[in-house]
Every structure is written in structure tokens, then in C-alpha cells.
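Participant: What follows is a set of structures for review.
The numbers here are math on the coordinates, done by the rules we state, and not lab data. Source: prediction; values computed, not measured. Cβ atoms are built from the backbone, for glycine too; each structure is taken alone.
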Structure 1
Amino acid sequence: MKFNIAYEQTICRGETICGDAVAVCEDEASGITHIAVIDGLGHGPAANVAAMAFVDFFNNEVSANLPLPDLLQKATGVIARTRGVAASVMRLYAHEQIIKYAGVGNVEMSALSATPIRPISKPGIVGRRLGRIVAFEYPLHSGDVLTVFTDGISSRFKLESFRDLNPKQICREILSGWGKNHDDATVLAIRCE
């Protein structure tokens, strides 16, 4: 299985830097793609500092292959001096055709899939004390479409409307139709092929 991945983001009106971030690390040898979608609390420079601290941590920890809940717990200690983030982390396994997902805060996932995919993120903030985090695992099928988005995107969009578009087009349509101009907005789309 291959994964076609794209993302788009916009900056909050009146700001010059985005407080959201995305990290995608593909390990072709193992067939694992590591992804994080991050929303620094608030917007502007302080949100960007928090989001980029998480990205730096995530990129350095990819090779460790920690269980996703442990990864988020470890991140909490590393970015504790920032304002904190909401984050969803996932691993796509090309050979096994599965996704593993864990999240904290209000970064959400929506999916069009042969098997229902409905993970739930733990309320809270990465960078503050967290209780138990649950990881979810789902099978993936050719033709599945997944989106992950920050709270700068209204969750009212109907993913079915974009079934035939490529991931870049899906991101642009969602961002232009459901992005909020009073917050940073990020959407990532994945098509399984």
C-alpha cells in the first residue's frame, strides 16, 4: 500500500507566523510513515514556538518507535516550558495496511474508509500533566481517505464531497470552505492507494 499525503495551512488574520505545524517522516525501508499535526495554543509567535518545539522533538524521536501514548507523554516533559500544544500523532504501516493513532486536545480526524475509523483524542494539553492516553489501531484499505485538522477548521464539512479529489485538492477545498480566519488552520489529507 502507498500513501498519498498533502497538507495546507493558513495563518490567523493579523499574524505573520503560523502556530500550527505538520511533521511527516517516511521510512521507506520499514514502510512506516510517521505523521504529527500540531496546534500551538492560541496563535502567533508563542504558539509557533510551542508547535516547532513539538516538531523538533517528534523528528528526533521517530527512530525510537515509542508507542504513541508514550511519545506524547515524553513530549509533555520536553515542551513543558512552552504554552503547550494540541497534537495528533499517527503511524501508517504500508506493509501491514494499518494506522495507529493517538491524540491530545482538539486536533481531529475524519475518514472515508471501508472500516470505520473514529479515534478519540484525550482532552488536555501536551506540555501539561496528562493522564492515560489511549492509542487506536485500524485497518486501511485501498481508496480510504483520511483527514486530520486543527480547530481552525470547522468540522462540519462532508468528506464524501471530496471522495474523487487528490489530497492536495481535498486540503484546498476544506481550507477554503471551512477554514476560520480568526485562527491558524491546518488540514492534512491522506489517500491510501
Structure 2
Amino acid sequence: MAKIRDPLGHHDWNSPDYVSDWAERQDERERDRQEPFRLMAETIPYDKKAAMKILDLGAGYGALTQFLLQHFSNATAVCQDGSEEMAKLGGERMDDLKGRFSYILCDFSKQGWSRKLKGPFEAIVSSIAIHNVRTPDIIQRMYKELFPMVKPGGCFLNFDRTSPPLEDQMEWLKDAGFKEVKCFWKGGSRALFGGFRK
């Protein structure tokens, strides 16, 4: 199959061929994500055997969900994504975790997206997804909308590109109500950052 490239940086998440090609390219990068994924798992303030609910925003084919469900042996996850093709691929790739995860399809850049999700969640996480919104005002609104979905004592952790600027995003998290907001890891143009709901 010919490689499908996206010179303008736009994504066609409804195209099976595009999603398949994109996922293959991501597979090559998974090794580089193990360190921030491990740090994210260790930063979630719950025991490895805790029966907790995780929400993975922009979960895609489930690489982060898979990692966290293997780390937290009694956890379940809700995978939010806007692409039916991505959800299908995630279902195939996480077949060995069947019964511990579900997909909810909605667009987190649209107001009211959180109404489709039944919280609260001990942890809300995201990996290389929220930057795709591209509009700072919408990302800031998203952070405000997800704060009430975090269970007191829980957290929101985002591993993503540092665009919009990391400092701005951390301020938005504080404005949304998160405490102890900080950057836990940084490598090149990507960072792991987030905060806690007290």
C-alpha cells in the first residue's frame, strides 16, 4: 500500500487507509514514548491494584490505555475519540484487554463533549492528541470542562506537543482549578504535564 502523507498537517480520521498508515508510523515511535508513559503511570496517585476508572482523551488506537491497564491490573478505561476508524483499530489491538475498556465517540473540540462521558474518573489522561485542536481558546475551554470530571484526589496528565506553549497550558490548568500543576518530563517539543484535584 502506498504511504499516505499529509503535507499540510491535517488529518483524515474518517479514512481507513489514512488511519492505518498513521498508526503504522506511530508504531515506530512507541519505544520513545515508554519513558513518559511509565512516568505518567507512576504519577497517577493510586495503588497499582486500585479498582479505578481512567479516561483517555483522544485515545486513538489505545497505546496509552493499553500501557496503563497493564500497569494498573484492576483498572478500567473509557477511550474517548472522534474517529470511528480509530476506535475499530483500538478494539482490534486491545483484544486481550476486552471487558476492561470501552470507546465513546465524540469530538472534544466541540462544547458539551463531556456530557457523553459518565464520570468521575480517578485519572484523565491524554497522549499526543489535544494539540490537534490547534485553537488555544478551545483547549483552555476543554481544560475547564474536564476538571469537574476528575474525582477529588485524582489527576489530569497530558503527554503532548508543547504547542500552545507549555507555560500557557499550565496556567490554563490552574485557572480550571487544578492544583500542584507542573511539568513532569520534557523531551524536545513534547512534555508530560498536568495537575491534581484536591
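Participant: Taking -10500 as the value of helix-only ellipticity at 222 nm (-39500 (n - 2.57) for each DSSP H run of 4 or more, over all residues; to 500) derived from one of the structures shown (1, 2), identify that structure.
Facilitator: Values: 1: -6500; 2: -10500.
Attributed to the structure labelled 2.
Participant: Could you figure out which one of 1, 2 the value 15, 49, 32, 4 for P(r) over Cα pairs in 10 Å bins from 0, in percent, for residues 72-159 alone was computed from? Please report the intermediate quantities before stating the final value.
Facilitator: Values: 1: 17, 44, 30, 9, 0; 2: 15, 49, 32, 4.
Structure of origin is 2.
Participant: If you don't mind, another one. Once FRET efficiency 1/(1 + (r/R0)^6) of positions 64 and 144 (r between Cβ atoms, R0 = 25 Å, to 0.05) is calculated for every structure in 1, 2, which label goes with the largest value?
Facilitator: Largest one: structure 2.
Participant: Moving on. Comparing distance in nm of label points 7 Å out along Cα→Cβ at positions 88 and 104 across 1, 2, which is largest?
Facilitator: Looking at the calculated values, the largest one is 2.
Participant: Taking Cα Rg over 2.2 N^0.38 Å, for residues 32-79 alone as the criterion, which structure among 1, 2 has the greatest value?
Facilitator: Details: 1: 1.15; 2: 1.05.
Across 1, 2, Cα Rg over 2.2 N^0.38 Å, for residues 32-79 alone peaks for 1.
Participant: If we compute relative contact order in percent (Cα under 8 Å, 6 or more apart) for structures 1, 2, which one ends up with the highest value?
Facilitator: With respect to relative contact order in percent (Cα under 8 Å, 6 or more apart), the highest-scoring structure among 1, 2 is 1.
Participant: Starting from the value 2.7: which structure in 1, 2 was distance in nm of label points 7 Å out along Cα→Cβ at positions 40 and 168 calculated from?
Facilitator: Source structure: 1.
Participant: One of 1, 2 was used to compute percent of Cα pairs over 16 Å apart, for residues 56-119 alone, and the answer was 52. Which one was it?
Facilitator: 1
Participant: Right, here's the next one. Given structures 1, 2, which gives the highest value for volume of the Cα convex hull per residue in Å³? Don't skip to the end; give the middle numbers.
Facilitator: On the way: 1: 101; 2: 115.
Evaluating volume of the Cα convex hull per residue in Å³ on every structure, the highest lands on 2.
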